[in-house]
1. Assuming 31, 21, 21 is Cα extents along the principal axes in Å, for residues 128-167 alone as calculated from a single structure, say which of P, Q it is.
2. Thinking of P, Q, which structure, once distance in nm of label points 7 Å out along Cα→Cβ at positions 72 and 272 is computed, gives back 4.4?
3. Which one of P, Q has distance in nm of label points 7 Å out along Cα→Cβ at positions 192 and 264, as calculated from the coordinates, equal to 4.4?
4. To test your reading of the models, identify which of P, Q gives 212 for volume of the Cα convex hull per residue in Å³ when calculated.
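Throughout, read-outs are computed from the coordinates displayed, never taken from laboratory work. Not measured: the values here are computed from a predicted model. Cβ atoms are built from the backbone, for glycine too; each structure is taken alone.
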Structure P
Amino acid sequence: MKNPKVSIIVPVYKAEKYLSKCIDSILAQTFTDFECILVDDCSPDNCPEICDDYAKQDPRIKVIHKTQNEKQPQARKTGFEASSGEYIQFVDSDDWIEPDMTEKLYTAATKSDADIVACDYYNNSEHNYSYGIQTLDTENYFNNLGFVHWSTVWNKLYRRNIIALIKFPKAERYEDRATTQQALFYAKKIVKIPYPLYHYVYNQESISKEISVDKYIKFSNNIIFVINFLRDNLKDKFALKEKHINGYVNNFKLKIIKNKMLRKEKSLLNFYPESKFKRWLFLHYVKKTIKMIIPHGLFLLFCKQKKPINESR
C-alpha cells in the first residue's frame, strides 16, 4: 500500500496461541485504509509462519523477520521505520481490538486535530475481564508527566511526527511508560475516548510472574530512562515533579529490600541516589508505626474518659 492513513504495528514474539485472533481483529476493522506491519522478533514458535500466511491473504499486511531478538520496544521501532501511515497505532500480538477501534481513534484525531487519541481498555484473562480506565489530563499536559498515571502504548493513536521524535528504550520492562512519557511531552493536543476499545490479554507465557534480578534491573533502567528524559526536557520545571518521582523510586526500592534475592543486587538499591532512600525508609517506618499506635491509643483514652451510664436514673 502507498501512504495509508494509519499504520498498525504489531511486535510478534511467543504469541502463537493468540496471534491469529489479534490479526483477525485488525483485518476486521471498519476503517480499512491501513497497513498492518507484523514484526517477527525472532519468535521461536510458529509465529513467523502465521505472519507469512496472513501476508499472502491480504496485501495490507507486511511482515518483517528480524535476524536478532531485540525485545518489544525495538521491534516497535523497526515497525515504525518501515511504516508510511499518517497516524501510528500499536497492538501487542497477544491482544485484540474492537472492530471500530481504529475508526473511532482516527475520526477523533482528525476531527480535533489531535496528536494523540487514547481510549479505555479491557483487562482480559482466561475466565474473566475488568474495565481499565486510561487516566489522562487533556487540559494540562504537564500533569501527565512523571510517575503519576500508568500509561500504555497500545491503547492510543499517534500522529506520525510524534513517534518520529521518540527514542525507543532497549529494555523491555516498563517500556510503555518510557515510550509514552516522550509522546505525552511532545503532544500539543490530546483527546480521550471514555470507553474501552482495546483488549489487553494476560498472557502467562509472555508476562512472567517470576521475580528475577534481570527483570528488576531492566525495570530500574527504564525508570532512569524516564527520569533523565524529564530532567533534560522539563529543565526548571523538573523540580515540580521530584517529590513524586522520589516517592515512586523509593517504593520500588522498598519492594526490593523485602525480597532476599533482589536485595543482594546492590545496583538495585543504589540507582538514583537523589531519592535519599535510607532517610525515606526511616520516615516510612516511623509514620507506619505512628499510624498503628495513635488510633489504638486514642481508643483507650476514649474508653477511659467515657462516663458510666447512671442506670438508677
Structure Q
Amino acid sequence: MTLVSIITPSFNQASFLERTILSVLEQDHPDIEYLLADGGSTDGSLEIIKRYADRLAWWISEKDQGQADAINKGFAHAHGEIIAWLNSDDYYLLGAVSAAVKMFEKVPQAGMIYGDMLAVDEFGRTINTLKYHQLSLVDLLCFQIIGQPAVFMRRSAFERAGGLDNNLHFLLDHQLWIRIAEQAGIVHVNETWAAARYHAAAKNRAQATGFSREAFRVLDWASKEPGLAPALEQAGRRAPASAERFNARYLLDDGQPIQALRAWMRALIMHPPTALARFNLFFSAILEIIGLGGIRDLILERRRTRLSKTIHKEL
C-alpha cells in the first residue's frame, strides 16, 4: 500500500482549520500520514490541533519563517512515497487522495499529478469551478497557474527539485512546479479533487500585489537557470507578456485599475495574443477607472449565483 504524506501549514486560521483537518482524516485511502506545522497561532488553532493530535503523525506549533519554511519543516518529518500540502483554509473532496494514488500507479513516469478544483467562499459556497488542462514547462514559465490544493507529488521529484524556496511567499508553489516539470513529467487529471477558499484574509486578496511582484522575481530566476534556457527561448516574448498580464490581474484585485491597465497594455505590446486572451482585464480596469466597477461586481455575482444553482442541482 502506498503511503501518502499530507502536510498542513497553519497560522491563525481557526475558522477554517477543522474543516481542513477533517477533509484529510476522512479520505478513503487507508495509508495516510498527516502532519501539521503551525506557526505559533494565537486564535484558538492550537486547541483544534490538540483535539486531533492522536490522529496526527507529527505536529508542532512554533514561530517559523513563513509558509515555505513550515511546509519544508513538515516534509522533513514525512515518510510517504507521495506527498502534498493542504493549506489550513482549503480542503480535499472525498476520494481525492485515492484517485491521485491510482493515477501515479498508472503513470509511473509522472513526478507530479494535478486535478481540478472548486473556488469557495468563507462559508464553503462554490463561487467558481477551476478547470485546468495539460500544461508544458513552457506554459508554466508563461504563468499558466495550477491550483495548488489539487496537486500531489512523488517525494523523489520534490527532493530532486530541492523543496520549496523559503524566500518566496506567494508563488512558492508555482516555482516548485517549474522545477519539477524541468526534470519529470507532470500530468493533469480531469477530476475535481479539492476546494480553495477565497476570503478577505487570504493572501490572494489581502496581499494581492505580492503575487505580481513575485512573478517578475520568478521570471528573473528562470532566466538564470541553464536548464530552463531552451523552454524560455521557445516561450519568447510570451513569457514576459504573461508576467505583465499576471501583474495586471493582481493589481486589479488590489484596487489599482490604472496600474493594472498599464500592465495589460505592456503585455499587449510585448505579445498581443497573451493580452487579448484576458481582454476581460482591460474591460474591468476601464470600468473601475470610470467609476462603474459596480457593474463588474454585479456581473461576477450573477455568474456566481448561476454557478451555485447549477452545482446544487447536480448534487
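1. Details: P: 37, 22, 18; Q: 31, 21, 21.
Of the structures listed, the value fits Q.
2. Values: P: 2.0; Q: 4.4.
That value comes from structure Q.
3. Details: P: 4.4; Q: 2.8.
It traces back to P.
4. Values: P: 212; Q: 131.
The correct label is P.
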